[in-house]
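Asks: In what follows, structures are represented as structure tokens.
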Structure I
Amino acid sequence: MSGCWVFVCGPSGAGKDSVLDWARGALAARSDIVFARRLVTRPAQPGSDHDPIDPEDYSFLRGSGAFAWHWQAHGFGYAVPLRYAHQVAWGRVVVVNGSREHAQELLASPWMRRVLVTAPPAQLVARLRHRGREAPAAIVSRLARNARVTLDADLVIHNDASIAAAGELLLRYLETLTTRTESAHAATA
């Protein structure tokens with residue numbers, strides 16, 4: 001039996017982290033849907049969902065094959081520990097907070113899904129300004145990158161209403177994947 005990976009990606013300001021947090025909370029009792037905790041070469045920040053890792057440790061672990069996935073974005077290294085690949089092999093759906101560029105490079109396969117969380121440009125700008133972590137020039141740069149980076153997604157979530165509405169769409173999609181995984185397992189048994 002094998003599960004699948006679900007890379008959830010989106011431009012800065014789309015509310016991807018909030019949508020993931022909502023779905024994670026709603027699915028907390030489910031053992032067949034796992035939300036991967038990433039390693040990132042930057043300090044933890046309030047509201048961030050990653051484990052910080054020193055860049056030298058990151059390089060060593062990457063070189064030793066300790067990561068199922070790894071990529072670079074915004075000047076930082078990101079990684080998903082290998083233990084999550086075992087979860088997929090055991091039939092679980094593993095959800096990854098990913099990068100659009102990295103996810104686009106992944107080969108299409110029955111065990112790989114891509115979800116894009118997005119919002120209208122005006123909402124992206126408003127959210128980035130409200131967040132207050134970036135200078136106006138950095139916001140303009142991010143918006144320009146958004147226009148360049150595309151993702152062939154299996155599901156597109158337009159996060160332009162409530163977080164609960166967007167989170168519910170992700171939740172329902174993940175539940176359909178567990179049903180497909182169970183059906184595939186039953187067919188081979």
Structure II
Amino acid sequence: VGATPMDRCEWIASHKESGSREVFATLTNNKNRTQANAANPRTKNLYGQILKWIPKNSHKDDEFTWEIFTLVGNPDNQKGLNKGSNNITSENKFNSPDGLKFDRDGRLWIQTDGSYSNKGEYAGMGNNCMLAANPKTGEIKRFLTGPIACEITGIAFDEDYTTMFVGIQHPGEGLKGSTFPYG
């Protein structure tokens with residue numbers, strides 16, 4: 001088939017409502033990668049990336065162009081590719097992108113399910129979070145941070161976009177003193 005093995009694809013989202021053909025995919029991480037390639041540029045990919053592709057004419061096409069929208073990283077304590085791409089900063093750093101959704105205005109919402117240990121290669125990264133990205137400029141801003149040991153997963157809006165619903169999954173999981181689930 002000619003497929004390219006990817007680093008744990010999680011979600012795919014398009015924003016056809018705005019007339020765009022762009023499609024985005026989260027590749028959450030792959031600590032076991034030994035060979036880098038253009039779409040997966042790091043061996044031992046701890047942090048993940050988000051790819052963007054655009055079909056030539058329509059989503060039925062066999063041809064498309066693609067690029068890395070963001071190479072996630074830790075700019076405060078890593079070097080090289082592990083720092084992340086230029087749109088990753090101390091203010092918006094995260095790891096393991098997971099959920100993706102476009103809103104009606106074309107904002108790309110990014111949700112994470114990564115390491116919240118704040119130790120070693122993840123030092124200073126904090127809890128899982130949800131970020132808003134501008135798909136045209138690449139700017140990414142943190143919108144919310146979840147409680148410790150949770151995954152941010154699932155996003156929905158009411159019909160008039162005055163209310164946003166966000167899933168917070170398994171907060172405190174596995175931690176001493178946690179009551180999730182049952183103790």
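Please treat every number below as a calculation from the coordinates, not as lab data. Values in this document were obtained by computation on a predicted structure and should not be read as measured data. Cβ atoms are built from the backbone, for glycine too; each structure is taken alone.
Asks: Supply the structure label, taken from I, II, corresponding to FRET efficiency 1/(1 + (r/R0)^6) of positions 8 and 160 (r between Cβ atoms, R0 = 25 Å, to 0.05) with the calculated value 0.90.
Replies: I
Asks: Now a separate question. Where is relative contact order in percent (Cα under 8 Å, 6 or more apart) largest, in which of I, II?
Replies: Going through I, II one by one, relative contact order in percent (Cα under 8 Å, 6 or more apart) is largest in I.
Asks: Quick check on the output: -0.35 is log10 I(q)/I(0) by the Debye sum over Cα atoms at q = 0.10 Å⁻¹, for residues 80-167 alone, derived from one of I, II. Which one produced it?
Replies: I
Asks: May I pose another question? Here mean count of other Cβ atoms within 10 Å over residues 24-31 has been calculated and equals 12.9, so which of I, II was it run on?
Replies: It must be structure I, since only it matches.
Asks: Separate question: So if we calculate volume of the Cα convex hull per residue in Å³ for every structure here (I, II), which label has the highest result?
Replies: Biggest value here belongs to II.
Asks: Quick check for you: by mean count of other Cβ atoms within 10 Å over residues 56-63, which of I, II is greatest?
Replies: Answer by largest value of mean count of other Cβ atoms within 10 Å over residues 56-63: I.
Asks: Supply the structure label, taken from I, II, corresponding to helix-only ellipticity at 222 nm (-39500 (n - 2.57) for each DSSP H run of 4 or more, over all residues; to 500) with the calculated value 0.
Replies: Matching structure: II.
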